[in-house]
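Throughout, read-outs are computed from the coordinates displayed, never taken from laboratory work. The structure presented is a predicted model; accordingly, all values stated were derived computationally and were not measured. Cβ atoms are built from the backbone, for glycine too; each structure is taken alone.
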Structure I
Amino acid sequence: MKKFLLTSTMLLALSAPVIAADPIVGGAPMLPTKDIIDNAVNSKDHTTLVAAVKAAGLVETLKGKGPFTVFAPTNAAFAALPAGTVDTLLKPENKAKLSGILTYHVVSGSLDSKAVVAAIKAGGGKATLTTVAGGKLSAALVGSDVIVSDENGGKAKVTIADVYQSNGVIHVVDKVLLPK
């Protein structure tokens with residue numbers, strides 16, 4: 001009987017669905033024990049963002065204690081900007097402007113999707129988030145999607161939420177948000 005129970009228990013354990021502990025972003029597992037930069041450099045979907053963070057001199061900041069909430073645009077989001085925009089921003093003489101755009105995607109604190117949705121509900125359907133650049137983002141629910149809007153009316157959809165880091169959380173977005 002003991003052998004039967006042990007075998008049955010093992011079979012049940014093996015047939016249970018496997019839940020991935022670490023989300024996959026850009027083909028790489030995002031480990032909550034690593035910081036924002038150490039995870040981002042492994043994502044094939046965020047090579048432009050990583051290059052921009054390096055060019056803006058923000059690596060040490062985003063490796064810092066935080067916590068930070070980062071709305072991280074994908075390579076496709078950067079590619080959707082007007083032709084030549086990314087190349088121009090990556091030039092040393094545009095470091096301040098690039099830094100302003102990147103820090104516009106960062107909010108102080110660790111706001112996971114539950115916190116963002118709670119803020120949206122508490123705000124009557126809209127949450128206003130102050131970025132570390134000093135600008136404002138607004139978040140709203142459209143169906144079950146969280147949409148983040150910039151001060152110019154640009155909208156980005158959160159495509160992957162709650163990518164936990166040792167110093168905050170990343171939400172992957174499909175558009176680059178631009179400050180005024």
Structure II
Amino acid sequence: MARTLSNMLPLGTLAPYFELYDTVSEKNRSLQNLKGSKATVIFFICNHCPFVIHVNEQLVKLANDYRNKRVLFIAISSNDVVNYPQDAPDLMQKVANDLAYPFPYLFDETQEVAKAYDATCTPDNYIFDGDLKLIYRGQLDDSRPGNGIDVTGDDIRNALECLLNNRENTHLQKPSIGCNIKWKSPS
């Protein structure tokens with residue numbers, strides 16, 4: 001398994017706008033119509049990455065736990081589906097349905113959204129406040145495939161609790177680690 005660290009987009013960065021195809025609803029969806037009034041959590045994930053497979057259950061749990069707290073979640077896959085057909089939109093929809101994703105699973109076909117967010121790996125996690133300013137970027141928690149640490153979502157949960165309770169997040173924000181985003185070859 002290749003291990004790629006996430007880039008640490010500067011805190012305070014405004015969430016770049018996007019409109020992408022949602023494989024679940026089969027409609028185009030924009031950041032503006034998906035954002036939460038308190039917070040918006042964006043995950044860059046894909047179907048086949050062992051790091052994502054390792055945390056998928058916790059992603060669903062997090063979204064369900066914060067659903068009634070005006071925090072909305074968005075998943076985006078930006079992988080090249082020509083060379084990685086297991087990440088194609090029809091299979092994204094199957095994964096979302098099989099795992100009961102309580103969030104949209106968007107397909108970034110041009111990879112422009114991943115580039116705008118400076119995303120590098122799966123999973124790559126971001127939390128934006130109600131004004132769409134970045135307050136957290138980094139790992140879900142310290143668990144990795146095979147390291148024996150339970151997947152808890154503690155780092156994301158802490159950042160959300162700090163935001164929701166108007167407390168400063170003093171925890172170190174550690175980069176996420178995962179498979180690299182599968183970039184398209186330049187034409």
(request) For the read-out helix-only ellipticity at 222 nm (-39500 (n - 2.57) for each DSSP H run of 4 or more, over all residues; to 500), a value of -7000 was computed from one structure; give its label from I, II. (result) II
(request) Tell me which of I, II gives 17.5 when you compute Kirkwood radius over Cα pairs in Å. (result) I
(message) To test your reading of the models, identify which of I, II gives 0.9 for distance in nm of label points 7 Å out along Cα→Cβ at positions 78 and 102 when calculated.
(response) I
(message) To test your reading of the models, identify which of I, II gives 33 for relative contact order in percent (Cα under 8 Å, 6 or more apart) when calculated.
(response) II
(request) Rank structures I, II by distance in nm of label points 7 Å out along Cα→Cβ at positions 62 and 110 and report only the one at the top, that is, the highest. (result) II
